[in-house]
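Several structures are given next for inspection.
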Structure 1
């Protein structure tokens, strides 16, 4: 099942999609991006797992929809996987690789949005994931996007299943030298 944030901010994603592809970053089986492609929005599915991307490709075929499949290792040191790429929006769920954040911020077009949700350090009380390298510190997600317009922010515990997460939906500012979406 896709995230309820995708439905809640669908109108924003639809607006962005008129200006380019939406990046489903570290997409796994693509549940969030597949929801959007089923609605006719352009999505780029990025993941390092070819087997998971094959599942996404199969789902796209079943849905009779198209999407861009992008096999990419997002964690190669000193490499910007987004170099010369621009996306109108990005979806990031249950994934954290801190060195990638500046490149992710740069790859979003001015006026585009990011929907990001992942686990916090408080998640250790519920089990996995529990490695601090993959868990957000208090306020960390919000700090990364402090100069963006925040449309939604939550940090705390969600149930069914119990998990400690931080969520943000935010819009990249439009500068005087950039064109807007």
Structure 2
């Protein structure tokens, strides 16, 4: 397996017009430590995969994301996280997020958490297994993501380690 690091072109699908408009607001040097990417060590067909959605999903009956905080702080979202059962259906999951149109998620959970696609890939043998849990955060954190980075992300990583997850797929909305 080739573990050579490759640079990702963040503007590949945005086009030159959007790149010119948006890139001016992005600093040349990130104000965070380097991202600790871990090389893939085994084939996808032998890997256990978890999904991580940024759409503020929670299991019905669990504490939803704090949308009142989001209303009072329109440049920030709830920085906590939720565990989602991998066998959950769309009828068992709520979307709690004011910065996205949750109607799309309500009509098709796969736009935010592609569980059906993952199940198909597992059934076809492309992916080894689905993790027992998937995870959700509220992706809109504005300029202060410190709680997400310092508390929620390490907790999610530990939960994934405890479930022996090999790969995590970020599903941003």
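Nothing in this text is a laboratory measurement; each read-out follows from the coordinates by a stated rule. Just so you know, these numbers come straight off a predicted model, no measurement behind them. Cβ atoms are built from the backbone, for glycine too; each structure is taken alone.
Miscellaneous remarks
- Which of 1, 2 leads on mean count of other Cβ atoms within 10 Å over residues 17-24, largest value: 1
- semi-axes √(5λ) of the Cα gyration tensor in Å derived as 25, 24, 17 - corresponding label from 1, 2: 2
- The greatest value of FRET efficiency 1/(1 + (r/R0)^6) of positions 97 and 161 (r between Cβ atoms, R0 = 25 Å, to 0.05) among structures 1, 2 is that of 1.
- Among 1, 2, structure where relative contact order in percent (Cα under 8 Å, 6 or more apart) as derived comes to 35: 2
- Structure responsible for 2.3, with distance in nm of label points 7 Å out along Cα→Cβ at positions 9 and 145 calculated and labels 1, 2 on offer: 2
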